[in-house]
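In structure tokens below, several structures.
What follows is calculated from the coordinates using simple rules that are stated; it is not laboratory data. On a predicted model such as this, the values are computed, not experimentally measured, just so you know. Cβ atoms are built from the backbone, for glycine too; each structure is taken alone.
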Structure I
Amino acid sequence: MYTILVIIMISLMAALLFVNLYFRIRVLKLYRKLLSNRIEFTVTDIFDREALENEVLPRYPQHQDDINSFVNHIRFSIRCAMAMIVIISAFGAVLMWYR
């Protein structure tokens, strides 16, 4: 049981690293594209869909797909990281309990 949990923990850590690198590459590509087109928005615009749609997207109608992709990748990356951290913490707690 202990060995299986350790293997699961190691594989989840590797998955977290892979997801982080994958989304970092994709987000950085989109970020560079937005930066080269001088598109500006704040962090609160990323997490507030209404503010994004009311303030940012009308200013840059030709780049709506890039902005939406960037925001969606950031949100998905954060959700994946949070889920992985919760799972890793749960398995870590189980490992501490059965040690």
Structure II
Amino acid sequence: MEISTRLIENKAEILITGVMNDYAEYMEMKNIIKSKIANDVGLVFYFMNANSISSYILGYILKLKEIDKRDIDIIVSNAKLYNFLCDIDFDDFFDIKIK
């Protein structure tokens, strides 16, 4: 798993490449978001080359949206992950796209 970030037009893009397998990788992603990205900036999560997302990440993204009131979009690289997110009703909360 690899994480990179960049700021474009008042939105922070978080690119997550590969599968996030364990809690330590989740904590790394969470610390990057907390330390590098201001609270008033929108977030765009890119999940590339992943067929699933761990429940740690899903819960944290929901927390950012519902409790922290962050503007969040999700972009995935394949239909399997897109369908999974729709099956768990993430499309009710987020704008989810395939690219």
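Work out the source of 25 here, i.e. which of I, II gives that when relative contact order in percent (Cα under 8 Å, 6 or more apart) is computed. Working through the options, I get structure II. Work out the source of 18.3, 57 here, i.e. which of I, II gives that when Rg and Dmax of the Cα atoms in Å is computed. Answer by label: I.
Comparing distance in nm of label points 7 Å out along Cα→Cβ at positions 27 and 59 across structures I, II, the highest figure comes from I.
With distance in nm of label points 7 Å out along Cα→Cβ at positions 11 and 43 computed over the structures I, II, the top value is the one for I, the highest of the group. Here helix-only ellipticity at 222 nm (-39500 (n - 2.57) for each DSSP H run of 4 or more, over all residues; to 500) was calculated and came to -11000; which of the structures I, II was it taken from? Structure II accounts for this read-out.
Among the shown structures I, II, from which was the value 1.17 of Cα Rg over 2.2 N^0.38 Å, for residues 51-90 alone calculated? Answer for the origin of the read-out: II.
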